[in-house]
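Next up, some structures in C-alpha cells.
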Structure I
C-alpha cells in the first residue's frame, strides 16, 4: 500500500475561491467588506514573515487587512488600549495578535481582551472552553484546518480511534476536543508518554503535532492509517520535515499529509474563514459552515 497524499495547497485554493465569492457577495449586496486587524509587537523575523503571509492571503481573498505595528517596548496598557479600540471598530471583524509577545507582556491578558466575536484565532478563554461544550465561537485555526482536511477527504470520524501526539494548547488539546465532538474515541499522547508506539499502533487516524523531526516511523503505525502531520522542523541541512517519517509511513498509510504543503496552507485559510464568518454574523447571517465545536 502507498498512501494517497493530501494536497493541502489544493484544498486551501478551493476553499479560498469559495470564500472570495462570499466576500464579493457581502460587498455587493450589503456594502460590507470583511476586515481583520493584525497587531505585531516587536520585530521578530519569523513573526514578520507569518504576518506578511496572512496579509497577502487576505488581499487575494478580498478581505480588508490592516497591520498595527508596535515597538517591542510598548507597554501592556497601550497594547490593551489598541485592542479596545479595535473591538469597538465596526469595520474590523477579526483581531489577531501575533505571538510570541515581548516578555513584559502577559499573553493571557492580551488574548482575553479581544472580543469573543472577533477572536478569529480562537485563543480566547471562552472559545477554548467552548470546545468542551460545543459552543465555541471560533476554534483555533490549525486544528480547524486539520478538521477541514479530513472533511474534504471524506474521512469518517465517528467511532474511529484517533491518536493525537502532542498536547499543546494551540493544536493538540483543541484537536482532541474537536474530534471528540464528532464522536471519535480520542487518545492524547505527549512527551512523557511511555512506549509511544503502543498507542499510535491503535490509531485509525493519527494526528502528530509534537515538534520532533520524524518522530513517527513505519513500525509505529498500522496499515491503512490516515496520518495528518502538523509538525514542521528545519534540519541542519536546511530541509523542512514533519514529525512523521513521510517516505516510510506513506508505504503503510491510506492517506497522509506532507510537510510542507499539508496543514500549513490550511491554517491561514481558516483565519480567512473565521473572519468571513464574523462579518456574516455581524449582518445577522447564519453561515452554513459556521463552526459548531
Structure II
C-alpha cells in the first residue's frame, strides 16, 4: 500500500517512502539502527525534516533537492540531532522540556547524567556532543500546519523528558520516535529518563490507534500496531521478572549490573554501556520498591518472599 515514490530524478528509491502526498518517511543509514535514525520529510509549502540523524550521504541528497525550512527534533539525543549542523538556515523546533539539552552541552550532560558518573571523556562522544539554537519550543497537543500536511505534537516522555511523537490525524500516520518497536525494547538509560512515564506514553500511543506507525529505528509498521506496541511494552515487565529472579537473594547494584540483565553484553566503550545498564536497573528497582515487591537494606536489594 505504501510504495516508494521518487522525488524528482535526484531522489533515491532507497531513501524515501511516500506515506501520503507530500509526507515521506526517510530511511536512515543501516535501516536507521543506532547511531543513525529514520525520520520524516514534508515537501510542501514549507520543507520540514523530522530528526536528522540519517547519515551524511542521505543528508547530501536532501540538500541537493532544496532548502530545508524547519527541523523538528523528537528529542535531544545525538543520533536524532547530529545532522542539524548541515542545515544552518533551518529553524529548529523541539519540545520545551528537551530544548535546554539541545541548546547547551552542559545541559546535555546533566540530562544524561554522564557528567557526574563518567566525567568529561571525549572518547564517549566522537564529534560531539553538539549544541544548537532552538527557535520554537513545542507543547503537547499543538498542531503544526505545513500546507497540506498537519502534525499534532504528542508529548510522549520517558525516553527523555521532552520526547515527542507526531500524529497526522487525516491519514492516521504516527511517527513514534524512539517508541521504536526495536527488539531491544524501551530504552531509559539517562538520568532524566522516566520508566513510569515511558509506560504511560506507550499506552497513550496505543489509544491513538494509528493506521501507520513510523519509527526512528524499526521502519514502518502497518499491521497489528496495538499488539506490537503491547509486546514492546511487555519487555519492561520481562526485565522486572528477571531482576526479581536475581533478587531471591540480596544483591548490590554492582552485582545486578554484572548480570547484564538488560544489555546482555557491554560493547565498547564498556564504561558507557555499564552506565546505561546501571541507570535502567536503578529505575526498575525504584518502581519495584514503590510496588512493594522489593526492599533495600544495607545497600543490598531483596525481593519480598
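For helix-only ellipticity at 222 nm (-39500 (n - 2.57) for each DSSP H run of 4 or more, over all residues; to 500), the calculated result is -9000, so let me know which of I, II that is.
This value belongs to structure II.
Once FRET efficiency 1/(1 + (r/R0)^6) of positions 19 and 275 (r between Cβ atoms, R0 = 35 Å, to 0.05) is calculated for every structure in I, II, which label goes with the largest value?
Biggest value here belongs to I.
Taking 23 as the value of relative contact order in percent (Cα under 8 Å, 6 or more apart) derived from one of the structures shown (I, II), identify that structure.
The correct label is I.
On mean count of other Cβ atoms within 10 Å over residues 43-50, which of the structures labelled I, II is highest?
II
Between structures I, II, where is Rg/Rh (Cα atoms, Kirkwood Rh), for residues 35-202 alone highest?
I
Comparing FRET efficiency 1/(1 + (r/R0)^6) of positions 131 and 227 (r between Cβ atoms, R0 = 30 Å, to 0.05) across I, II, which is largest?
I
Computed from the coordinates by the stated procedures, all read-outs in this text should not be read as laboratory data. The structure presented is a predicted model; accordingly, all values stated were derived computationally and were not measured. Cβ atoms are built from the backbone, for glycine too; each structure is taken alone.
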